[in-house]
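The numbers here are math on the coordinates, done by the rules we state, and not lab data. Being a predicted model, the structure only gives us computed values, none of them experimental. Cβ atoms are built from the backbone, for glycine too; each structure is taken alone.
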Structure 1
Amino acid sequence: MKTEKELAKRKAGLAPEQIDAWRKFSRSVFKAGVLDEKTKQLIAVAVAHVTQCPWCIKAHTPLALRKGASKEEIMEAIWVAAEMRAGAAYSHASIAMEAMEKDD
């Protein structure tokens with residue numbers, strides 16, 4: 001079985017221009033701007049939990065720590081993500097309510 005690193009290298013080899021563009025985009029997005037790098041990594045950790053991307057969680061959690069986030073800040077960002085995901089599920093109940101009320 002191939003390691004994740006080996007698979008990443010093979011995937012990159014199949015689309016070298018696209019992976020190069022992706023890497024440049026990623027570096028640009030996470031570079032300090034109006035938001036500092038720590039804040040951007042905390043956002044990435046939260047979004048990774050909402051999108052349920054284990055690879056993103058594994059990558060951005062240590063990056064957040066290296067950019068100065070505390071474990072408590074990371075956990076708080078994860079709780080914000082959890083609330084937003086739960087809130088979205090509850091908000092979508094309106095769609096179900098509309099569907100149920102069509103039969104009334």
Structure 2
Amino acid sequence: MGKIHVTDRDGGEHELDVSNGLSLMEPIRDLDSGGVEALCGGMCSCATCHVFVEPEWFKKLGAPEDDELELLEGTECFDEARSRLSCQVFMRDELDGIQVTVAPEE
């Protein structure tokens with residue numbers, strides 16, 4: 001289990017526990033407010049779990065798959081250096097302490 005640091009859409013900061021193997025989307029979706037919608041439930045088909053990953057963590061994730069990248073590029077606030085779908089980032093020991101910001105709602 002690791003911790004993730006999340007800045008929600010309202011600017012609130014949260015420290016959330018995530019078990020290894022789970023996507024970052026799951027605890028961020030469960031925030032009371034300011035979290036991600038995750039309308040597709042983590043199936044990489046909607047981009048409503050878009051987050052910005054801080055640069056020092058982004059490089060640890062590896063490149064997104066083509067389907068994820070296509071969805072991200074279709075968003076208004078896509079940032080090639082920071083955008084990821086939180087449903088496609090899975091917790092592992094190396095990501096303990098990762099910092100993300102929930103992207104603006106589109």
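At a glance:
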{"read-out": "Answer label among 1, 2 for the case where semi-axes √(5λ) of the Cα gyration tensor in Å, for residues 26-73 alone, calculated from the coordinates, equals 19, 15, 8", "value": "2"}
{"read-out": "If helix-only ellipticity at 222 nm (-39500 (n - 2.57) for each DSSP H run of 4 or more, over all residues; to 500) is computed and equals -3500, the structure in 1, 2", "value": "2"}
{"read-out": "Origin of the derived value 4.4 (distance in nm of label points 7 Å out along Cα→Cβ at positions 2 and 90; candidates 1, 2)", "value": "1"}
{"read-out": "Structure with the greatest value (metric relative contact order in percent (Cα under 8 Å, 6 or more apart), set 1, 2)", "value": "2"}
{"read-out": "Parent structure of the calculated result 13.3, given that Kirkwood radius over Cα pairs in Å is the read-out and 1, 2 the choices", "value": "2"}
{"read-out": "With distance in nm of label points 7 Å out along Cα→Cβ at positions 18 and 42 derived as 1.1, matching label from 1, 2", "value": "2"}
